[in-house]
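Got some structures for you, see below.
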Structure I
Amino acid sequence: MNSLVNGPLQAVTVVTNTWEQSCRFYRDALGYGLLGEGELSAVQKAAFGFKLKRYALWGYSNGSVVRLLELTDAQARPIREGARALDSGMAVIEAGTPDVMAAYYRVLRCRFGAYSSPQDFYVEGPEPLGKVLMKSVAFVGPAGEQVFVTEITKRQGGNSLLKEKAVEGINAPGNVAFCLVDRKPIEEFWGPLFGLRPVNDVPLKEPNAPEIMGGPAGMGFDMLLMGFGEERIGMELHIYKPHQPDFDYKTYPTSFDKTGLAMASWLTADVATAAQKLKAANCEIVSEVGLPLRDKPEPAAIVVRGPLGELIELV
């Protein structure tokens with residue numbers, strides 16, 4: 001099966017109505033550099049919202065970027081306001097770091113918050129995951145976005161998308177995590193339309209997970225790292241219902257008229273072919289123009305809404 005995605009995560013889009021605070025979060029607290037900035041075009045505003053104003057790209061010379069968009073509606077509320085760790089939707093930005101304790105204290109010194117202090121977390125699965133001991137912490141950005149930051153403290157086998165030794169400080173996003181009730185979206189959407197499958201599929205029920213992620217005691221989930229062939233793309237699916245069958249699940253679609261994590265972007269070999277396939281499947285096409293990326297203020301792209309209301313951009 002051919003995949004519509006042919007490369008790693010390119011961007012995560014965060015909408016904010018507290019522009020200066022959000023810029024300070026990514027610049028001062030996370031240590032990212034400013035890679036580009038400007039006004040959205042009239043075409044982009046028509047596609048994504050006329051209350052959107054400017055953009056800034058945050059990250060490093062290599063890797064994905066955080067695409068920050070300014071929303072001029074001062075009354076807008078966070079996309080996942082009221083959501084719990086298990087509730088469905090596109091939920092979490094994940095990044096690596098060579099020193100999670102240093103990252104934790106840096107974020108706190110900048111007066112931003114975390115769900116908890118860093119906690120140890122163990123994951124074991126077949127290659128390319130391997131046996132991994134992590135120390136992780138989840139930060140909360142000014143727009144309500146959750147940023148899960150991990151240091152690999154010990155590894156046996158496997159390889160990491162988080163590239164925890166690549167730069168000092170907190171690295172560019174390596175994964176976007178989606179919360180799912182069951183596997184239906186994989187069977188009906190990610191598999192047949194995108195050609196993606198779980199490259200790793202492991203159950204997790206770590207005692208520290210609830211504290212790190214803001215979930216209930218005893219929380220467990222199946223962790224699926226999605227990709228094509230043996231290639232992982234930076235899409236992580238957490239499936240909760242097999243571990244918590246009686247939880248009252250709710251779904252939180254992403255949006256450009258609220259704040260927080262709104263969209264994730266991946267490479268595709270041919271935008272026109274991807275658009276044709278998604279339209280033939282009667283998917284909701286949100287836009288046929290992309291938002292700014294490195295040196296591409298208006299890239300060729302197709303933006304589609306997924307089964308949980310999540311927004312996915314193929315560029």
Structure II
Amino acid sequence: MAVIAGAFVYDVADPVHPRLVCRSANTVVHLLDTNAIAYTTVVAGHVVIRRRDITTGAESQIAQLSTKPDPYYFYGPSGWTWDGSLEVYSTNGIPDANGRWVASVHLRSGSVDAVLFTIDAGPGGLESRWSPRSILAFSPDHAYLAVSDFGFAIYGNNVRIFSVADRRQRFLSTTTTSGGTWIANDRFVWATITGSLMQWTPVAGTSALRSEWWYGATSTADGRWLAGTIFTRLGADSYDNSKLRTLIVPAGGGATFTTGLGSSPGFVTSSVLWYAEEGPCAATGSCGMDATAPTGTIRAFDLTNGTDRVVSFRSGEAPKAAEGYILCCTVRG
């Protein structure tokens with residue numbers, strides 16, 4: 001199975017002809033195994049994690065999350081671990097006369113709750129399709145946490161990596177980002193808003209990984225492949241986003257794949273990636289400042305044979321918002 005946008009659970013035994021298993025509302029879904037999911041809900045005023053067996057529908061409570069008063073839960077797919085042992089949330093101070101406040105970002109591990117950092121937050125702002133993307137992700141072994149200020153304050157730029165064991169900050173970048181992902185051996189990869197793909201490891205620190213103009217970064221569950229939306233680089237600090245492509249690269253280096261016009265990739269299996277097909281605005285309607293927009297078609301790229309085919313969803317099963325917007329194909333990162 002695969003979870004798209006934290007809400008759509010698909011059987012992807014045939015990734016070109018998927019079957020919608022379930023769709024969530026007002027929560028985020030974690031995939032536990034081939035037959036179970038976990039999600040959050042509110043019971044008696046507390047946020048809890050519940051497990052649901054896909055075949056039988058049987059449910060059980062796994063854990064209760066923070067009991068702090070009025071927490072703000074970062075409802076991304078990685079704000080909590082499926083077993084409830086780790087959780088990230090923030091609490092906000094009282095706004096001042098200018099509408100600004102201090103946001104405190106917490107990490108709860110077992111019975112220990114600690115404030116990782118505080119930031120000056122404000123009363124919102126404008127976002128576009130290519131605005132910075134927030135980061136909140138535990139490493140696969142739960143040894144580290146990568147988190148960006150942007151998820152808690154729209155003007156926040158920093159990306160931070162913490163050791164979960166001692167809650168010490170191990171890395172700080174003041175460059176705005178467009179998303180990131182953990183891969184093997186506690187290696188974190190992220191795209192800066194100026195297009196570079198960077199990496200961090202506990203031993204070697206930070207270094208540049210690739211120089212294309214990346215927007216976003218996602219990976220297979222085993223960390224062997226990376227993918228992102230790629231703009232055409234015009235110079236050191238400029239790009240053309242009229243010919244968006246999805247670039248797929250092996251994490252260890254080697255041959256790469258490039259799709260046709262497309263964006264927002266996500267791996268639904270270890271060898272198949274879904275992405276949103278893009279088309280010129282003349283064919284899709286008004287795109288504002290953008291030259292292209294999603295056409296509504298989802299495509300599946302198979303790494304084993306290089307085929308690129310249209311995903312055929314059953315009627316009413318495509319990953320769309322109630323308003324008709326495509327919500328594909330973020331799986332992680």
Structure III
Amino acid sequence: MKAASSGLDGICLGRTRRAVLLAQLAPSYMLHMASRRYRRQLREASPPGAVERARTRHSAAALDAWVSQLLSAYSDVTRSRLRRESGPLAVRYIRLMAAMNREYEYRLATRQTLKLDEVCASPLIAAGIQEWERFSASHTDQPGIIGFLACADFTQDYAEYVTVTTREGFNTDVGLQMESISLDSGGYLARLVRLIGEFNDGLPAVDVLRQVHDLGIAAKLTDEFTDLATDYSEGRYNLLLAMLQQEPDESAYVMRRLKSLLPMPLVWWQREAPRTFGQFTCLYQQYYLRLRSPNLRRVCDTTMLRAMSGPKRRHGARPAQRVSEPPRDPWR
């Protein structure tokens with residue numbers, strides 16, 4: 001893949017743009033922090049300690065503000081008015097899919113069965129499914145929404161995802177990881193938008209779904225960059241780690257930096273790992289430019305805000321294969 005002429009061109013948000021995005025997001029964030037409007041009647045575990053509870057509440061409010069922004073963009077693009085329950089429905093979907101992803105990674109790392117029915121039978125997933133079905137059934141009678149996990153498109157995507165992620169060499173194969181990102185993150189967001197459309201009695205156009213699919217991929221690429229240090233520490237696969245396998249000299253610089261826990265800002269990447277960073281930013285820009293809707297680009301830019309200071313080590317990240325530990329109840 002041809003690298004971009006400047007890695008920063010494809011990924012960097014200027015200070016003014018960042019300030020505008022934060023100003024646009026702030027009112028929604030404060031509303032969700034104060035009211036938790038998408039989470040009323042939602043069963044949530046309470047982490048120990050006041051600091052951890054505050055951190056979790058911040059994380060939840062930030063996610064809910066992003067969901068609100070996504071729903072607003074969807075409403076603008078489709079020229080439709082959404083029911084007020086659309087936000088709570090989206091949050092329940094995101095929590096369920098996040099729990100399934102954690103359970104899947106755990107089973108994959110520990111070589112347990114990946115059969116969908118057994119994954120769904122695990123306690124955390126079963127509780128999430130019950131919560132989804134209870135809430136959705138109280139607001140719609142459409143079986144394709146209430147029981148979407150049994151629909152052909154979901155089971156087929158899941159089966160294909162298992163095939164891709166269990167292929168030999170997956171952890172270091174860029175092509176296979178991009179296939180998994182398209183199925184998982186792109187398909188995940190497109191499915192959410194389809195569910196929201198059905199919930200509001202109108203399926204989105206194919207072009208809208210295609211743009212949302214590409215938004216999901218671009219957002220996942222942002223997460224791969226931001227979570228690089230945590231994924232490396234916890235023994236998870238990561239697209240950037242796979243890309244670095246193709247550049248041994250650059251990989252040596254990056255691994256030393258990850259082990260030293262030092263900052264890795266964008267300018268560091270451009271200087272120390274220009275080929276890997278150029279390939280990565282070129283890939284990100286490819287999907288970003290497919291978003292013809294200014295509103296969807298704004299959602300993508302908001303996602304990119306997390307990456308502007310480089311990879312971060314997530315609070316509570318532990319070394320030595322945390323992915324091999326059973327998943328815990330999600331707090332966000």
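Each value in this text was obtained by applying a stated rule to the coordinates, not by laboratory testing. Source: prediction; values computed, not measured. Cβ atoms are built from the backbone, for glycine too; each structure is taken alone.
Comparing relative contact order in percent (Cα under 8 Å, 6 or more apart) across structures I, II, III, the highest value is found for III. Between structures I, II, III, the greatest calculated value of mean projected area of the Cα convex hull in nm² is seen in II. Thinking of I, II, III, which structure, once helix-only ellipticity at 222 nm (-39500 (n - 2.57) for each DSSP H run of 4 or more, over all residues; to 500) is computed, gives back -21000? This figure was derived from III. When distance in nm of label points 7 Å out along Cα→Cβ at positions 80 and 256 is calculated for each of the structures I, II, III, the largest result comes from III.
Thinking of I, II, III, which structure, once distance in nm of label points 7 Å out along Cα→Cβ at positions 16 and 248 is computed, gives back 1.3? Going label by label, the one that fits is II.
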